[in-house]
1. When helix-only ellipticity at 222 nm (-39500 (n - 2.57) for each DSSP H run of 4 or more, over all residues; to 500) is calculated, the result is -12000; to which of the structures I, II, III does this value belong?
2. If relative contact order in percent (Cα under 8 Å, 6 or more apart) is computed to be 25, which of I, II, III is the source?
3. Work out which structure the value 23.9 belongs to, where mean count of other Cβ atoms within 10 Å over residues 43-50 was derived from one of I, II, III.
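Just so you know, all these numbers are worked out from the coordinates, no wet-lab data involved. As the structure is a prediction and not an experimental result, all values here were calculated from the model. Cβ atoms are built from the backbone, for glycine too; each structure is taken alone.
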Structure I
Amino acid sequence: MGKVTSIRSVADMPGRDLPAVIMPTDLSRAPDPVAALSHLPRGSAVILRDAGHPDRAAIGLALRQATHGHQQLLLVSGDMELAARIGADGLHLPESTVGSAPFRTWRRQHPAALVTAACHSLPAVRRAELAGADMALLSPVFPTASHPGGAALGPYRATAIAQATHLPVLAMGGIDRRTCNRLPPVFSGFAAIGLFSHSR
């Protein structure tokens with residue numbers, strides 16, 4: 001299989017170029033995120049997660065070099081200092097840190113950086129919008145391997161949330177080749193892990 005195409009191309013999105021496809025890392029499920037980059041389209045983004053991993057900084061540096069080569073963006077989840085150290089393009093905010101004082105200070109210092117926020121409800125999406133995030137990653141839209149047995153929003157409820165905000169919303173959770181085609185155009189794109197790491 002070739003690269004996974006996005007639901008909406010970046011060129012179709014309003015404002016500045018925003019990624020329509022995002023791959024968060026999960027080293028327990030996809031231990032080689034650098035190799036997975038070849039399956040992502042140009043202009044997509046990678047979120048370095050895996051907080052607490054002893055090799056996180058080294059993996060981040062490898063991803064920084066690789067994303068430059070693939071013309072992709074790199075975000076770091078929840079660690080402003082690491083994002084600066086490896087020259088990331090921005091931050092991904094866990095839902096609990098959206099609107100925090102450290103982030104507000106960082107945002108004023110880095111107004112052009114890309115910021116995405118994890119959201120699990122409409123109030124969370126609205127908080128992300130007020131905090132100055134550029135995009136919301138709404139999850140889990142479908143049942144997901146990352147949280148087996150956990151409740152999913154479902155496509156109808158997720159769609160209603162995406163329709164109720166001006167913030168671009170990406171669907172996340174249980175996204176594969178079948179479910180991504182069930183997402184309506186109100187979503188600005190999607191985020192997925194296994195979809196890319198299992199591509200051939």
Structure II
Amino acid sequence: MTHQLPPLPYEKSALEPYITANTLSFHYEKHHQAYVTNLNKLLESHPLENAALEEVIMSSAGKSNMVGIFNNAAQVWNHTFYWNCMKPNGGGEPSANLKAKIEKAFGSLDKFLAEFKEAAVTQFGSGWAWLVKDGKGDLKLLKTGNADLPMAHGMTALLTCDVWEHAYYLDFQNRRPDYVDTFLKHLVNWDFVESQM
């Protein structure tokens with residue numbers, strides 16, 4: 001199968017003023033598209049050429065001879081997931097059900113938000129901060145570098161914040177903490193997070 005750039009779940013200007021249409025255009029049309037294009041080139045005449053994206057990711061994870069395939073496939077998946085983690089008029093509080101699960105795992109919603117922000121801000125270099133569900137069903141925080149993602153570690157992704165500089169630099173320059181604050185307060189799509197449980 002030829003992998004496609006999935007449509008955004010909203011207009012490119014829908015997240016303004018928090019993430020501008022300019023940033024979203026570059027991030028989606030240039031970066032995300034490049035991962036899709038590169039992946040399709042790498043999979044030409046490859047045994048995984050007709051595999052689903054998740055199968056490509058899991059079959060290439062940790063294999064030194066398939067690093068390029070893994071990086072591009074994982075980044076296609078990561079970005080698609082990230083777009084869905086945001087919505088216009090997002091942020092605020094999750095449903096009572098999800099909030100209770102977060103409070104059980106982290107002590108309080110505020111404590112979770114602070115720990116998630118800390119994970120995102122302290123991820124060295126490029127990468128991602130995640131809320132995940134582990135194999136036992138427990139909620140945890142995870143940081144991954146570059147293209148790495150929870151499924152490669154047997155975990156289920158629930159929420160992610162992209163902390164590659166191209167995700168925020170046009171709007172926030174080097175102020176990653178401000179970007180992560182804005183993401184948590186104004187953009188998180190808690191309904192999507194809950195749907196991944």
Structure III
Amino acid sequence: MYPGARCALGHENAWQLLVATILSAQCTDVRVNMVTPELFKNYPTVEDFAVLRPELLEPDVRSTGFFRNKAKSIVGAAKKIVSEFGGQVPRTMDEMLTLPGVARKTANVVLGTAFGLTTGIVVDTHVHRLSRRLDLTRQDDPGRIERDLMKVIPNKKWIEFSHQLIWHGRQRCAARKPHCDACLLDPLCYAADKWKLKRTE
């Protein structure tokens with residue numbers, strides 16, 4: 001259904017993707033993509049971010065929500081990347097998790113999309129909801145969901161799979177009213193609300 005699925009966050013390198021992913025928490029990719037072009041124009045490199053005080057960055061990211069925490073995380077991550085990783089975004093999960101504002105979801109996005117490293121599966125709100133809906137897991141904790149998915153999805157498909165499920169959540173399987181009639185997964189899906197929707201349409 002989604003052979004060309006890819007990350008929707010605009011970026012030109014791993015650092016820009018890291019910033020965009022931090023900003024995407026509780027915010028749409030569309031909004032983030034409206035903010036980042038001007039942000040990266042003002043601060044082209046990780047070193048430019050590293051010398052900032054978080055409060056100076058806050059106005060630039062305000063519209064993404066939770067802007068104080070996000071500004072603090074971005075500046076903190078930049079400082080650590082410059083001081084401990086030679087200005088380069090690290091390429092291992094353990095190192096990524098030492099960066100301020102970075103948990104497994106963000107690390108998986110950057111490692112998978114920027115570097116092509118299959119260290120895990122991104123579990124965002126779409127993957128969380130749809131992996132349960134499609135009975136790929138019965139867990140509710142993102143970490144446990146990721147572990148369940150890693151057991152049933154081939155390693156070589158981990159990066160692509162998360163993008164495909166995210167696209168599916170946006171284009172077909174919306175939370176409030178999934179478009180089951182246009183879904184090729186319909187024969188495999190027996191979500192309870194699917195039948196309710198069909199009866200009321």
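1. II
2. Of the structures listed, the value fits II.
3. Only one of I, II, III returns 23.9 for mean count of other Cβ atoms within 10 Å over residues 43-50, namely I.
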